[in-house]
1. Given that helix-only ellipticity at 222 nm (-39500 (n - 2.57) for each DSSP H run of 4 or more, over all residues; to 500), derived from a single structure, equals -16000, which label among P, Q identifies that structure?
2. Suppose you compute relative contact order in percent (Cα under 8 Å, 6 or more apart) for every structure in P, Q: which one lands on 15?
3. Determine which structure produced the value 2.2 for distance in nm of label points 7 Å out along Cα→Cβ at positions 9 and 345, calculated from the coordinates; the candidates are P, Q.
4. When you work out Cα Rg over 2.2 N^0.38 Å for each of the structures P, Q, which one comes out largest?
Structure P
Amino acid sequence: MLLEKLEAINNRFKEVAQQITDPDIIGDMKRYIQLNKEYKDLEEIVEAYMEYKNVVDNIKSSKEMLATEKDEEFREMAKMELEELQEREEKLEEKIKILLVPSDPQDGKNAIVEIRAGTGGDEAAIFAGDLFRMYMKYCEKKGWKTEVVDMNEGTSGGYKEVVFNVTGNKVYGILKYESGVHRVQRVPQTETQGRVHTSAATVAVLPEADEFDIDLKMNDVRKDTYCSSGPGGQSVNTTYSAVRLTHIPTGLVVTCQDQKSQIKNFEKALKVLRTRLFDMEYKKYLDEIASQRKTMVSTGDRSAKIRTYNYPQGRVTDHRISLTLYNLSNIVDGEIDEIIDALQVAENAEKLKEGVA
């Protein structure tokens, strides 16, 4: 029974609330962070449970009134109230079922986003720049903080590669739907014949790893410094502020030259390296889920084509859920909520169909 399940969750919520005030728990930072995360995850379910329990109690009272009340006016009022309450009960049950669907344990994390120009030469780099601008605008609208880690500019504009951090509430759980190959169809600025070309860029959204997620031994990391080549004023090409980190066991290489300070660049690069190492493990978890699910709207193969931006027709198509919208100019201006919402609904429906909840 749903109420019994929710009562058990409420008891656990009370237990966690007590534990996070325990001095011994506060002293164990790893345990304290885990419990705080669990508290936040349970809080929304408990709030919905309180409202649901109240509605169920009121339905019971309205039914009792209908069974005993003789006054027709009171009976009519009770009948109307009962109809409203039953409608509310139905909506709350749907909401709670979705809340009870086990979410990806990484959904609450911040994210590191990597955009790389794919096929299409200069036009692909320009398109990667358009995607970067789209995400910057979207993050700004969500009130999220963004910070560029590294960028490699294209010869005719845009970026061959750009990496940035996004900090905010449940960032990864929302942005993860953007991982994959994005394709653009339009007449490039460099095209003289007016022909439509197809170019692509790859987006990878990684859950940011904190120091408790991965045991990174500094003995395994080689640090090299060099002169920055990007924007940065007088210090460019004069001070060794850019940092390159190489993880010797895996061969992973991370660079950061965004800041004038070598220390800040080192900290940023270390964050990305830790995240990429964590992502190698996390990818195994994603592959395991992908083998069990059909559409995998959020975490499918990152090399799969997920979306097409067609400029001549002003349309954007998300191929995972066959969604086509004719408001391309708004979408590339950061209005991607409608697409992400539709992907979340599709994924939740799929999970519910599997009977996970």
Structure Q
Amino acid sequence: MNKKLKQILIAVIIIVVLAIALLPKLLSSSKSGNSTMPGGRPDMVVPVKAHITSLETLSNSVFTTGSVLANEEVELRSEVSGKITKILFKEGSFVNKGDLLVKINDADLQAQLRRAESKVKLSAEKEARQKQLRDGNLISQEDYDNTLGELNVNQADFDLIKAQIDKTEIRAPFSGIVGLRSVSEGSYVTTSTVMARLQNFNNLKVDFSIPERYSASVKNGDELEFKISGSTKLYKAKVYAIDPKIDPGTRTLKIRAICSSSYKELVPGAFAEVELNLKQINDAILIPSVAIVPELKGQSVYLYKNGVSVPQKVEVGIREATRVQITSGLSNGDTVITSGILQIRPNSKVKISEIN
């Protein structure tokens, strides 16, 4: 009995020692857990910063990039393959609409044209004689119709050869500046050979794209400013054409603007940094972006009401560098919490330490 009692006594002593050793750690862990749990103590007051909403004027501008284009531009190509016999333009020179620029060898077609012209002449003389005979009832109407049909066929052959000769002449489709040529007299060209480029600078265009969320805000006549690389000068342009379809690959809307031809230093193809001025909003509500709380089905903010935090669902609009427009969910004069978002929960006690 003494031995068994001694074992029990030793076990009790061990339990007591372990309890004394672990009790401070358990108490410390419990206090630490309570102090780090957001909203763990009902009497805990979280210090926060806040922003009081007001109605502001918001200039709705979109910043994007684009390219400067000529008013009209075309690649000069031949409609037929052949050897170049004449080049009638100087590189970088001005040409008028309809000027002959390049001539392709057409010796065989000219020979065919002379033969066709001869056939037309003979057919026309025969038709005139047959008409007199028909009017005198010396031949039948059928004989005259056959002669007239022959004349029409020969005339069509003549017109066809003439059209083929026209295809050997490359003429300026509009007035403008012709660029550098890539061929010489004697070169053999095909329909895919680019001989030069012709550009019209009466007005310059700017092509650019904007995100689809702005598609309902832009309209013809909207003004924009742009600048090109290596220059700080601002150029003005005006929207005149909007693509009727949003690009499904990039989710952007393509827009074209036109600017004055007085900007002589602008060169087609230049990179443009564009600022498009959309409609101005006079009663916009803007809050700091850090106040937005993302959620699965939208976004929300915390409002300060009677010393507690109250969640409020919102809809956002235009975003700036540090602020965002609220289109729905807030009113003028609301107090929005902008700091301590991770430490508070709905109906947490809060204290405003700073209004920003």
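None of the figures in this text is laboratory data; all of them are computed from the coordinates on show. Quantities reported herein were computed from a predicted structural model and do not represent experimental measurements. Cβ atoms are built from the backbone, for glycine too; each structure is taken alone.
1. On the way: P: -16000; Q: -9000.
Here the read-out was taken from P.
2. On the way: P: 15; Q: 28.
For relative contact order in percent (Cα under 8 Å, 6 or more apart), the value 15 is produced by structure P.
3. Values: P: 2.2; Q: 5.2.
Label of the source structure: P.
4. Values: P: 1.23; Q: 2.07.
For this comparison of Cα Rg over 2.2 N^0.38 Å, the top structure is Q.
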